[in-house]
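Alright, structures below, take your time with them.
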Structure 1
Amino acid sequence: MDIDYNQLIKDSNNRIAVEDLQLLERACDHCRAKTILEIGSADGGSSVILSLKAKERAGHLYCLEPRPRQRMIDNMGRYGLADFYTLIAQPSPWVAFDAVPDIDLLFIDGRHDLRWCLVDYHYWQPKVRVGGVIVFHDTSGHCQEDRRQPGYGRPGYKPLVQRAIDIILTTDPLRMVDSSQAPNGGAIAFEKTEPI
């Protein structure tokens, strides 16, 4: 895939790091993602990458974004992806489960507090096929939800998305396949190894 990451980051209001975009590409390749669900599209940086990867396999991206931004819609058009994604302008758990087909890759980048990360995961992971990938974004703990937490910035502080992942891993058979350590983002990708 030939893309100018710096231009894409500029086009998407600097809301995602190069390392995280590259992780999304690798995660799509790992599971040969054709059908992808993105929770939280913001300005469309991740949407462009995910849609380009789906397009490579004649697939489709579904974006759940309760407050779609014109910049995201413009970016999808600018990169020639208008026919390769569906924007669903509702919050994640309020979307009818059957509005989205079974998926190869789930990208969780909605609200980054503990509760909503868990809700997004538990609501949508049944749609992920065995061998599919689930990616959690903003694992570095620099999002606004983390900054509001007592203890934020102190030694030993554990980011909210990381806490959610810890809870999930106590019961669910996921195998980490990749991670990014971008200081203003960060992401971890897991393969779903068996039905949950």
Structure 2
Amino acid sequence: MSQYKVLTLWNEERINEEDTRTLRTPAREAPVPFDPEMKQAIRTLKEAFLERDEAAGLAAPQIGIGRRIIAFRSRGFDEKDPARRAEDCEILVNPRITQRRGELVVMDEGCLSCPDIRVEISRHPEIKVRGLDTEGRKVSKRYLDFAARVIQHEMDHLDGKLIVDYEGSVFIPQKREDFFAKFFQEK
């Protein structure tokens, strides 16, 4: 059982109104220099991310922290060894995409906050991101392919945007078709 709860738009029976409000609220910038509360938020996000083998990334709003912080794997996406997963984990605070390059690539994406579905989303295969590391030092780095996709996905969360907001095809398990038909009709 995970120590940290990931907020979701819905559960097995209904829409999660309170979680939805939190997930839809744009995150605030982290204060610089980091105060003790911000340092704890960074540690909490990293711990929450590392305890989820299935996650390629996690944004602070997904665990109820309304700050602009993301955690993601920049390599070793299939790695199961906890020590290697920690090595492959990056944290960015107050990230900004400063450059997007390449033809948009369509892939289906899942999301811990939108369980059971996948949505086709077009994203740039190369991005340059500026932000701060866990110590508050400035970082400027280029990311490619899957890592670039994960970062763009996690940064959407910082603005209250989720995969259900995209216009791509939605893949729904047959056993949940009735529930999601109602959800997407209301959307």
Highest-scoring structure on mean count of other Cβ atoms within 10 Å over residues 63-70 (candidates 1, 2) is 2
Working back from 10.2 (mean projected area of the Cα convex hull in nm², computed), options 1, 2, answer is structure 1
Structures 1, 2 compared on distance in nm of label points 7 Å out along Cα→Cβ at positions 15 and 87: the greatest is 2
Across 1, 2, percent of Cα pairs over 19 Å apart, for residues 23-126 alone reaches its greatest value in structure 2
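Values in this text are rule-based calculations from the coordinates and carry no lab data. What you see is a predicted model; the values in this text were computed from it and never measured. Cβ atoms are built from the backbone, for glycine too; each structure is taken alone.
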